[in-house]
Structure 1
Amino acid sequence: MHKQIFVNLPIKDMARSQAFFRAMGYGFNSQFTNDQAAALVLGENLFAMLLVEDFFKGFTSKRIVDATQSTEVLTCLSCDSRAQVDALVAKAVAAGATVPRQPQDHGFMYSHGFEDLDGHIWELVFMDASAAANPAQDA
């Protein structure tokens, strides 16, 4: 199976986007970062490639969606706790993000999210497997 994931996202301003994610505590792999692309490190083998729109256009013949007006993808990251979910949303808001909806508590799963400076939606979720219903036991 696959060993890594790279989610490619178009952005308008490289310096602004890097400052935003650094303010949240994330870093970049300098080996794959320049003025056109930045490898945002989300975890071991998890990356978002932030690509300046003109550079992004070189990878597709389709029109780039304006993420502030339309949604093509929801990027969801797992967290270790509800507190981590809330802390990351707070950091994102402090760095200029908006919050599209209130936190969702489904008992076994807690989620919240933010829209980054380019309108991309990032969902953060904590799942408590011990609180999840076991379908085999319910039968």
Structure 2
Amino acid sequence: MKLEVVTVEIPDASGLKGRTGLRRILQAAGYSQAGLLAAFKGEAAFRQLVLLNLLLIPIAFMLDVSKVERAVLIGVCLLALIVELLNSAIEATVDRISLDLHPLSKQAKDMGSAAQFVVLTMIAIVWAMILL
């Protein structure tokens, strides 16, 4: 039995990147805005986290805590939004590939959900440790 080596050429994606400099930054800002808007319109969990942030962040400014503690209180809240955006991106990607039920699709979605659960637990622990 003879093995044959097959060479696969991987295309260079840099040609698909497009702009550079200030134009690239402006385009990236537009893509970010579109992503935030899509998450807000299409993801109830994201809207709920935005409301939680609208509640907790002003409270963080009213509390008599150090600047570092305030930054941590706000940081963990914003982290929940970041994780939800990533979780939603994973779910959209999995759904784009196939809507068929598959154990790996379920695993990917469950892991994204678990990441969000960990961050929400982190918010509760951090806020409790700083306030109590």
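Here mean count of other Cβ atoms within 10 Å over residues 19-26 was calculated and came to 16.0; which of the structures 1, 2 was it taken from? Mind showing how you got there, number by number?
On the way: 1: 16.0; 2: 9.8.
Checking each candidate, the match is 1.
Output the label of whichever structure in 1, 2 has the greatest value of distance in nm of label points 7 Å out along Cα→Cβ at positions 3 and 75.
Of structures 1, 2, the maximum of distance in nm of label points 7 Å out along Cα→Cβ at positions 3 and 75 occurs in 2.
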Worksheet item: A value of -27500 was computed for helix-only ellipticity at 222 nm (-39500 (n - 2.57) for each DSSP H run of 4 or more, over all residues; to 500); which of 1, 2 is the source structure?
Response: 2
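A value of 20.6, 75 was computed for Rg and Dmax of the Cα atoms in Å; which of 1, 2 is the source structure? Provide the component values of the computation, followed by the final result.
Values: 1: 16.5, 56; 2: 20.6, 75.
The value was obtained from structure 2.
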Item to complete: Please state which of the structures 1, 2 yields 13.1 when mean count of other Cβ atoms within 10 Å over residues 35-42 is computed from it.
Response: 2
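Bear in mind these aren't lab numbers, they're just calculated from the coordinates by the rules spelled out. Only a predicted model underlies this, so the values are computations on that prediction, with no experimental measurement involved. Cβ atoms are built from the backbone, for glycine too; each structure is taken alone.
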